[in-house]
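A.B. asks: See the structures that follow.
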Structure P
Amino acid sequence: MALFEAVHLHKRFGSRVVLEDVSLAFEAGKVSGIMGPNGAGKTTTFNILTGRFAPDRGAIRFEGRDIAGRPPHAIARMGIARSFQLMTLFDESVVVENVMLALPAFRAAQTRVATDVFADKALMDEAREVLALVGLGHRAFQKAKDLSYGERRALEIGVALAADPKILFLDEPTSGLGAEATRSLAALVRRLRERFTIVMIEHDMRFLFELADEISVIHWGQVIAHGTPSELMANKWVRRSALAEVA
């Protein structure tokens with residue numbers, strides 16, 4: 001059984017059908033990719049999988065439990081985390097505080113005063129472990145707004161990892177990154193895959209083909225191809241598209 005699977009998802013907004021019979025499965029310990037042209041339905045799929053939208057029809061199962069239609073906070077508590085294409089950070093707070101505020105222990109204690117946060121050694125140590133994991137340990141006490149764009153992307157992933165999820169969804173993680181920052185992000189994903197199951201929507205096909213174990217191609221609101229990177233490169237649709245340049 002897959003760790004996470006979606007079966008026969010349908011979604012429409014008004015008269016527009018966005019998804020039609022989409023089925024996906026993500027295996028534990030793997031990096032899975034979702035790709036396709038703009039307007040194909042990728043982002044809607046991601047939002048349904050992570051609870052932002054409910055499907056009109058279909059099932060979503062995580063560890064065998066149906067989670068379709070549950071709110072994002074309930075899904076997050078089950079061990080599902082995500083990043084966003086548009087980053088959401090507390091720019092005026094220091095880096096370590098961004099992570100501390102996302103820790104389950106912080107939320108359980110309902111701590112509100114910043115001085116209380118920094119006085120809690122256990123919270124601080126836990127947050128700094130996350131920062132070390134994403135390569136930002138040396139930036140812990142700098143303001144988030146002072147990080148480079150690539151470092152901000154790493155911090156957003158760190159915030160998502162603060163809850164120690166079982167599966168991590170990354171929405172266009174290379175968006176806006178230059179070549180060097182993209183290489184750094186690829187190295188980060190390689191480190192994270194040793195501990196987390198990862199699902200990525202990604203427009204950078206070279207990045208995705210180098211990292212993913214398997215990829216699903218969504219177009220016209222449907223999954224039109226699925227397989228390993230090498231299998232997709234042999235797919236006639238992929239070979240006729242610009243994706244063939246990745247080879």
Structure Q
Amino acid sequence: MMNQTIETMLAHHSVRKFKDKPLSREQIQWIVKSAQAASTSSYIQAYSIIGVTDPEKKRKLAELAGNQTYVAENGHFFVFCADLYRHELIGKKENSDVKDTIESTEKFMVALIDAALAAQNAAVAAESMGMGICYIGGIRNNLPEVQKVLKTPQRVVPLFGMAVGYPDQDTDVKPRLPFEHIYHENEYEQDLEAYEGQLDEYNKEISKYYNQRTNGARSDTWTGQMGKMLSNKTRMYMKDFVQGKGFDLK
């Protein structure tokens with residue numbers, strides 16, 4: 001049954017231009033508290049959130065993220081991090097040998113999932129208060145420099161940013177993949193003809209969306225976008241960086 005929460009989530013769209021109006025301390029606290037209310041595997045809470053208010057740090061992060069101006073110009077900028085630093089300290093505090101566990105691929109996946117769940121709660125909270133958000137994966141373009149800006153310790157990996165603020169633009173909701181293409185019941189549907197047919201229909205919808213949005217300047221398809229993007233190798237340093245931060249991915 002449709003309700004206000006679902007309406008808020010279905011109306012989500014990325015905002016890349018914000019009014020010059022900072023979030024209040026109370027708004028920041030509600031967003032972070034909402035993030036903390038997200039589910040967390042085995043209560044491990046393997047993430048941290050860094051709020052960036054220093055204009056010079058925001059400017060540097062914007063540069064590192066590919067000169068995305070909205071990283072610097074927003075109401076507040078959050079960085080979500082996978083964080084097992086505190087768990088290493090817990091091992092010392094409790095005289096427990098936690099090294100192999102916190103270096104494992106499994107616990108790194110837990111940290112990634114925990115951070116993503118927290119971030120989506122934060123996004124819904126911000127949007128429910130009339131704000132807009134934009135996830136910033138571009139900070140992973142150069143994590144060695146990002147960690148210098150944020151002074152993150154060992155076993156902490158900045159994953160993505162989130163620009164939050166009051167929208168200063170109107171943008172449409174981008175059509176998502178068909179329900180039938182995403183949702184499989186009981187087992188993974190592997191009817192290739194139907195699968196490709198769904199992609200073809202989605203391509204038509206996306207092409208129409210871009211054509212209308214740009215007055216005919218664009219009409220590209222989703223599969224065309226993905227084929228081009230995935231053939232371009234980016235951030236291939238990531239495995240070495242993650243391992244260098246104390247995650248041996250055992």
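A.B. asks: Among P, Q, considering only FRET efficiency 1/(1 + (r/R0)^6) of positions 37 and 189 (r between Cβ atoms, R0 = 25 Å, to 0.05), which has the greatest calculated value?
C.D. replies: Going through P, Q one by one, FRET efficiency 1/(1 + (r/R0)^6) of positions 37 and 189 (r between Cβ atoms, R0 = 25 Å, to 0.05) is largest in P.
A.B. asks: Sticking with this structure for a sec: Taking distance in nm of label points 7 Å out along Cα→Cβ at positions 93 and 149 as the quantity of interest, name the structure among P, Q where it is greatest.
C.D. replies: For this comparison of distance in nm of label points 7 Å out along Cα→Cβ at positions 93 and 149, the top structure is Q.
A.B. asks: Comparing distance in nm of label points 7 Å out along Cα→Cβ at positions 197 and 213 across P, Q, which structure shows the greatest value?
C.D. replies: Sorting by distance in nm of label points 7 Å out along Cα→Cβ at positions 197 and 213 in descending order puts Q first.
A.B. asks: Ok, one more. To test your reading of the models, identify which of P, Q gives 21.9 for mean count of other Cβ atoms within 10 Å over residues 69-76 when calculated. Don't skip to the end; give the middle numbers.
C.D. replies: Numbers: P: 14.2; Q: 21.9.
For mean count of other Cβ atoms within 10 Å over residues 69-76, the value 21.9 is produced by structure Q.
A.B. asks: Looking at structures P, Q, which one was Kirkwood radius over Cα pairs in Å calculated from, given that it came out as 20.3?
C.D. replies: This value belongs to structure Q.
A.B. asks: Upon calculation of helix-only ellipticity at 222 nm (-39500 (n - 2.57) for each DSSP H run of 4 or more, over all residues; to 500) from the atomic coordinates, which of the structures P, Q produces -14000?
C.D. replies: Q
FYI, it's all coordinate maths here, none of it is from the lab. Computed from a predicted structure; not experimentally measured. Cβ atoms are built from the backbone, for glycine too; each structure is taken alone.
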